[in-house]
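Asker: Have a look at these structures, which come just after this line.
Coordinate-derived values only; no laboratory data. Just so we're clear, the structure is a prediction, and the values are computed from it rather than from any experiment. Cβ atoms are built from the backbone, for glycine too; each structure is taken alone.
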Structure I
């Protein structure tokens, strides 16, 4: 019995020293095992700094490796660094690169790797899925695509219940895929016909995969790919990652046009055809849609890119004009549509765009562009404090992370703000990394890994 307990404690300790997926343990952004530096910067608490190729994926960390993806010269590749020294151990190109349409802020290497502690699994929209051993030996490959996400793909793969899971939300043919991590063989595929372009990486709860998407959040049975429950009322284009504490899930969704002042009820498609279909083709052209309700970006709403709006296009556009941005608290569980019974509260003011919420020591943190930081009471959604990060009035794409009583925020231009955790927050330290930062940091064993535009930093307190 003592031996079994010792083994369990050893395994728990080992797992606490890894950061195996995007945003760490189940996407929480938390690691509490060891003291972390109060100050980080180009010359503060740097263990090592390694020049790396461009890419916006976030680092994942095993006991002896740091895995990342990147691109150079039109090629996509996966690479591994030595966790202790930062030395490049190996780098392998993807078999091909079928370039995708992307937003200017997206990147060919945006999705982050995931690891089981030894092997690594990566997804490139320009190729598909690949797996390598810790030493860089290719295990298998699964070509996928081409994809039709208007802004390019962004969700990262995750591992759960012996499956590698990948959400592929796009304008046509959205789906959730489960493959065998040992072979790459498809175990099941679940179509998501009501979803279009979204970018959120799923998390798990028991045997369920929680997947935010266009207008709704779905919980899938991981063993079968069947939807167990869902909540509506999300915005049309989600990017951030949910977090869970106890039996409650917290999620933030923001997209342009989802503010209350911008919402608008549009006529039904049948009425639009009756009133405005001048040539009688059963579709709407650009010059047939009245100017007051004309979309600002026709191509993004034209899901099949035929230059016309059919019923699906118009329905999607109509839903977008009435969608609502919100940070939400959702009680987990139930079956079917639980929107009316399980949404505990909604908060709709000054919301983040890309960064996920952070729930740490009983406080919910939200950071939005302009360096506006809010703390909420997770039980009620009540605002506790709002203010600006004084040295970081900038855009934010990296999600916050926390540990050892410290909360780390890094802006697009590399401005670092370190807070002492608490509802009535204050900035304990600031720094400037001097490079753009889009990737979310990783934390493990008292170390903080930060990817900038051209480097990977390893920060930690000095040790004897």
Structure II
């Protein structure tokens, strides 16, 4: 027996100290107290006023004690389920899960290699691929369908996803009515509002309008989701040097303030409402004015946001598997892996945007498939090294002795399959690679993606539920036509 033995089960990563996290938190409190936020929804202003916030027109200044109250009321863990109600994502502590991004207007065609507008079938294809891949844990729409009514395309996105995967869905919606329709469709899938509340398989994404505005539509969605007791993401979409300070500390402080305002609103609507925290800062390349997903400053802000969420003991919204490259090439593989690895190390919970290219404007199916393998390898690295008598193998070393060999030893047979083996990456002999056509990773990923689409069978929704979903979309299209 050995006392006081410290075990590091995983590699350790820390960007900000406790003092720095406290300073960022205090800065956010001061922003909310001194500057405040513009709130453009009347119900939200009423809730803030009733709780003791100071109002001057639409400007709401929030005293620090209200934020502290909200942080104590919000749940520190959220459990997401699949469509059958089975728990699968435990958003707590530093447990990392991975999924696609959403709402890319373009996609790289799997068969022509050309960049083209996304259509509804592309969203269905992404969901089907993600349903197959073991290291992709949740699904977003990964496209804006250009072949349906744009006013209700978000409803079509949900239909395409829910028909092609049972994994949890992160949804975007264009307005409150569509948000309500998506929730209604989700309730149809599981059977009732109470079942969905108890075992949620959807999360709604919202974000304020930076700087420091709770705009009408995202605020309405926060209120609606909180009222239903369903999880909502209070993310931020601020851009350094444009809609927030160019400095990382200033951007993070503002992002914290915006996310905390959304968190408070959700708790005022319904104490204990499940909220996922996001406060990162997009990096604008001043030479192009595009947002760079591969910039080290963006990577730092993502890590800081995850640590800030841990400081608040809130589930976190984070990033992984994205790149500024225009195709799935060496740059995409490098930047995507960097983001996946960092997200695992810093413990972001919902790490989205796997498969994003071209500043979030283009989706790559091949990159999603390749990132699944990258994430698999990262999980092995983050799993660390087990040190115990069996793994130290002192008896084995003594038995083999100097000049011996371990290849045929029982210990080797017991443990060699615990090593990680690639399925897509190539580490064989040159001759074998050459004989198979000297295919690059991009080519192999393309072939694997086609194979998945051709052979993977997803579990269809019951006919009655599919018809109910189609009816809801049809009614929404009629509503949109009347409003046009």
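Asker: Out of I, II, which structure matches 2.4 when distance in nm of label points 7 Å out along Cα→Cβ at positions 24 and 72 is calculated?
Answerer: Here the read-out was taken from II.
Asker: Upon calculation of helix-only ellipticity at 222 nm (-39500 (n - 2.57) for each DSSP H run of 4 or more, over all residues; to 500) from the atomic coordinates, which of the structures I, II produces -14500?
Answerer: II
Asker: Now for a different question. State the single structure among I, II that was used to calculate mean count of other Cβ atoms within 10 Å over residues 304-311, giving 24.6.
Answerer: Working: I: 15.0; II: 24.6.
Going through each structure in turn, the value belongs to II.
Asker: Ranked on distance in nm of label points 7 Å out along Cα→Cβ at positions 136 and 376, which label among I, II comes first with the largest value?
Answerer: Numbers: I: 4.5; II: 1.4.
Result for distance in nm of label points 7 Å out along Cα→Cβ at positions 136 and 376 over I, II: largest is I.
Asker: Distance in nm of label points 7 Å out along Cα→Cβ at positions 96 and 216 computed as 4.1: which structure among I, II?
Answerer: Derived from II, not from the others.
Asker: When percent of Cα pairs over 27 Å apart is calculated, the result is 58; to which of the structures I, II does this value belong?
Answerer: II
Asker: Any idea which of I, II comes out highest on Cα Rg over 2.2 N^0.38 Å, for residues 128-335 alone?
Answerer: I
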